[in-house]
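Asker: I've put the structures underneath this note.
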Structure I
Amino acid sequence: MKPTSNTLYHISAFLIISIWGVTFVSTKVLLNNGLTPVEIMLYRFAIAYILLCALEHRRLWANSVKDELLFIASGITGGSLYFVTENIAIDYTLASNVSIILCTAPILTALLSRVFIRGEKLKKSFAWGSLVALAGVVLVVFNGSIVLQVKPIGDLLTLAAALCWAFYTIILKKLDTYPTVFITRKVFFYGLVTLLPMFHFYPLHRNAEVFTTPQVWGNLLFLGIVASFICFIAWNKTVKVLGGIRANNYIYLTPLVTLIASAVILHEHVTFIAIGGAFLIICGVYIAEKGFPTFRNKTQFP
């Protein structure tokens, strides 16, 4: 691969991460316009799923019942439960807080893999990195609940979302023999199916006029087409060229993008405490990853 081509894919990785960093702000805008956390996920996943089916729809089932059950589990942990928990968290806390705390997902993945997967050993650097990241989480929660008077339940729900993503990553490890598009299409499908019971608690929006506002349909199209469908395809191509490690390093930019976007668009107050917490979490995850071969899962769609 020529250096010029690699440069283009580095730019691609940066743009994709920037878009994913804005998704937290986009979700907050939709919540502020009256949509429920469940509705937002429904429309986002439905748009992306339809486009994925148009791209590839020949294969329907996995190779075995066991794998099909794993796909159902991935649809719950990486789809319905993860996104609904994340969206509810954004409704209670700052969008920037959610983006920052979700960076702890690799550490939670490492801890869970130690329990569920044999042969994975943790080094001392993982313990030190985890402590640094934990200190960062404490700062972020302190900044939201004490300094800015934001309900801490949002931050706790974000940790729950990060835990869901950790389980999802472990499940994907068992399904990595399947094509990437097939995996993601199955995750979106089962994410939508397992989302249906949640409408008992969050009924669909009956006021059709809300969807006529540019803020609503514009952000829904952004989340469904740009952030989920286009970025997914571009990300997987980027990972193939740059490699999982180099490409995933750009994910550390997500909190910075969200901090800037939330300050500009949502007028969220950015404090030095929040910046310090974000710095500690990113540094902690980086240090921890040196002590554990974290999963570089094939599908990434925050």
Structure II
Amino acid sequence: MILCCGEALIDMIPGTTETGQAAFVPHTGGAVFNTAIALGRLGRRVSLLSGVSRDLMGRKLEAALRESGVSEDHLIRSDRPTTLAFVELQNGHAKYAFYDENTAGRLITVADLPKLGTEVEALFFGGISLACEPCADTYASMLKRYGAEHAVVLDPNIRPGFVPDEARYRARLKEMLAQADMVKVSDEDLAWIMPEQSDPQAQAAALQAWGPAVVLVTRGGDGAMGLLPNGESVTVAAERAEVVDTVGAGDTFNAGVMARLDESGALNKEALRKLDASTLAEALRWGAKVAAVTVSRAGANPPWRSEL
């Protein structure tokens, strides 16, 4: 089982009423939630570890998990409200305004963490949950507690405007990246993490030197690159798609890559540390295919395996 650890929230997507008035339509979302949903729809055994409210929107999140085959066994429930993310689309690209104070997801603590059983084989961390305290420190503690025993995949999904203390965030993020087996970053994330480097290949190599065996870099329409443990790089082209919006694109790319690695028996610590070019290239191509379907429709709506 892949355990996705991080935020579950409601994306408020722009729309219009029947009378033509501007409106926001609630969609389940959150980077880690989207990844879990996509993994479930791709037929993998997956569970979500997140703080989820018992309110109306929290019940909407739980229903979406059930519909996509994601286990709710690791949810941390409370009566605090659900995080809302209002989305503004600019040329198909999403900009976010988060309402996250005192929410069910943000205020989980180390004391809330469940004990993991042997059914959990890999851990995925990411999203705004790695930037917002106290939950960021909680997930960092979770990684310290279980990272040595499980394959660890991490996507920081950096949003600089959401970081209240950059120095503190950078220190925590570097420590978590060093414990990961595979890291996925966008080209923008990579430039933010490694500002002293200008070349993406050099940036990826510098990130790999921190500890992760595999570094994946997504480059939008230019496809994706993967840096293998031996330093060799693999590139794949982006899948052609009629883009409606990019909400959830990176999240479903992550799910596609992990799903294919899981299918091939490579989503474990030993295999990731010995990953070969052909296995990674196939996983990257599958991730690109999954993401292409997601960007072709509104909101984070990952494809089912039967659609592929």
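Asker: Between structures I, II, where is distance in nm of label points 7 Å out along Cα→Cβ at positions 63 and 151 highest?
Answerer: I
Asker: FRET efficiency 1/(1 + (r/R0)^6) of positions 95 and 271 (r between Cβ atoms, R0 = 35 Å, to 0.05) was computed and gave 0.40; which structure, I, II, did it come from? Could the numbers behind the result be given before it?
Answerer: Working: I: 1.00; II: 0.40.
The structure behind it is II.
Asker: Given that distance in nm of label points 7 Å out along Cα→Cβ at positions 23 and 239, derived from a single structure, equals 1.3, which label among I, II identifies that structure?
Answerer: Of the structures listed, the value fits I.
Asker: Comparing distance in nm of label points 7 Å out along Cα→Cβ at positions 127 and 175 across structures I, II, which is largest?
Answerer: Values: I: 3.5; II: 2.3.
Once distance in nm of label points 7 Å out along Cα→Cβ at positions 127 and 175 is tallied for I, II, the winner is I.
Asker: Name the one structure among I, II that log10 I(q)/I(0) by the Debye sum over Cα atoms at q = 0.11, 0.16, 0.18 Å⁻¹, for residues 159-230 alone of -0.25, -0.54, -0.68 was derived from.
Answerer: Checking each candidate, the match is II.
Asker: Hey, helix-only ellipticity at 222 nm (-39500 (n - 2.57) for each DSSP H run of 4 or more, over all residues; to 500) derived from one of I, II reads -10000; which structure?
Answerer: II
Asker: Using distance in nm of label points 7 Å out along Cα→Cβ at positions 31 and 223, single out the structure from I, II with the greatest value.
Answerer: Answer by largest value of distance in nm of label points 7 Å out along Cα→Cβ at positions 31 and 223: II.
Asker: Here relative contact order in percent (Cα under 8 Å, 6 or more apart) has been calculated and equals 41, so which of I, II was it run on?
Answerer: Here the read-out was taken from I.
Asker: Can I ask one more? Could you figure out which one of I, II the value 3.7 for distance in nm of label points 7 Å out along Cα→Cβ at positions 87 and 167 was computed from?
Answerer: Going label by label, the one that fits is II.
Since every read-out is calculated from the coordinates, none of them should be taken as a lab result. Bear in mind the structure is a predicted one, so any value in this text is a computation, not a measurement. Cβ atoms are built from the backbone, for glycine too; each structure is taken alone.
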